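In what follows, structures are represented as C-alpha cells.
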Structure I
Amino acid sequence: MAAVLLAWVLAAAAPSPTGPVCALNRLSACQNTNQLAWDNAFNRAVARFLGRRRASYLERSGLISDQILDVLGGPPDDAQKIGGRFRFTACRAHSCEEKGAAVLEPDGRLVALAILHAGCGARHSANDCFAHQTLNIFVRDPKEQAVIDNLSAWARSEIAQAYTPPGEPPDHLDAVQVTVVK
C-alpha cells in the first residue's frame, strides 16, 4: 500500500508537458529539427519518401534515407515557416559541414528532403574536396521551384557563414542536383 501511495505521489509531482508533443502529425509543436528527427513516424516517412536509393554523400555508401537522417539528427536549427509549410534544418553531429533539410506540409507530408555535402565521399576525391559543396534535393513534384529556390538559398547562406581555416580554400556551392521521387 505504501508503495502504491508513493508511486501516486511521485506521478502527481512529476512535471506535466506544457503543450502538445512534437510529432509528424503535430509539426507546429516542433521547436527544432531534433524534436522531429527523433519521431519514429518521421523516420519511417523519410525511408518511404526516398525508397532504397543509395549514394555516397557522406564518407560511406549506403541508403540515402540513413544519410539524410544522420544530417538531420545533429545540432538542430529552429523550425522555419516557408509560406504555409515547415522547413527543418540541422547539421550532422561532429561534422557540421554536412547539413540536411526537410520541407513538410502542415499535415506531415514530405515535400522535399535535402542534403548539403562535400565531394569527399567519392572514390577519387580531390585534396580540396571539402571545399566543393553539392546540394542534393529530393522532391515529389518537379514543379516545386519555390521549395528548390528556398533550399538553394539556405545552402548558399550556410556555406557563406562557414568557417574557413587559414590557408584553406573557402567552401562554395558547386551544384544543386534535383531528383524527383515517386
Structure II
Amino acid sequence: MLDLEATYRQLAAYYLEANRRGEQLREGHRDAAIRGPIAMLATSIPQSASLSVAVHVLHVLPSTADELAAQLIATIDDDAAAVLHVCHRALELDGQAHQYSAAEWIPAVYDTAAPLLQQARLRREPPSIVGSVQEAVRWLAGAIINLDQDAPDTAAAIADVLGHLLALRVFADAAGNRMHSLHDEPV
C-alpha cells in the first residue's frame, strides 16, 4: 500500500533541496533584477533545452558508456534544479501580481510528480522520463504564453512544469545513486 503522506514528505524534501540547489546554480545570473514572470521563465529556456538533450541522449547511450552517462545525469540533475528554481520564482512573481502565494500551488506540483514517478517505465515509447522532459518543455512554453495573455490558469501551468521537473530531479538522483553504488561494489 502506498503511503501518500510519506511520499509527499519525500517530494517536499526533494523540492526544497532542488529549489535551494537551483538558486545556488543560478547565482551568477541576473535573476534578482528580473521583476516579471515572463522574463524569469524566458531565462530558463537554454537550461531547459540542455536538460531535454541530456535526457534524450542518456536514453540512446550504450550501456557501456558509464562516464558519459554520469556526466549526463549530473547535467540532468543541475539543469532540472536550476529550471525548477526559475519556475518557482516565476510562480512567486505571478502570485505577487495576482494575490496568491507559490506555496498554495506546491501540493499541485506533488500531485503531478507523484504519479509520474510511480508510473515510470523504461520500456515505454517514449521512455517515461523522456516523456516527462518533453512535457516539462511543453508546459514551460504554455506557461510563457499564459503569462503573456494573463490567462487565469497560468499558475496551474507553472505548477505542471514544476511537477515534471521535480520528477526529473528525483530520477537524476536515483540514477546517480545507482551509478555510484555500481562503482562502489567489489569486483
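Miscellaneous remarks
- For distance in nm of label points 7 Å out along Cα→Cβ at positions 45 and 93 computed as 1.4, the structure of I, II it came from: II
- Highest-scoring label, criterion being relative contact order in percent (Cα under 8 Å, 6 or more apart), among I, II: II
- For helix-only ellipticity at 222 nm (-39500 (n - 2.57) for each DSSP H run of 4 or more, over all residues; to 500) computed as -26000, the structure of I, II it came from: II
- semi-axes √(5λ) of the Cα gyration tensor in Å from the coordinates reads 35, 20, 16; which among I, II: I
Throughout, read-outs are computed from the coordinates displayed, never taken from laboratory work. Since we're looking at a predicted model, the values are computed, not measured. Cβ atoms are built from the backbone, for glycine too; each structure is taken alone.
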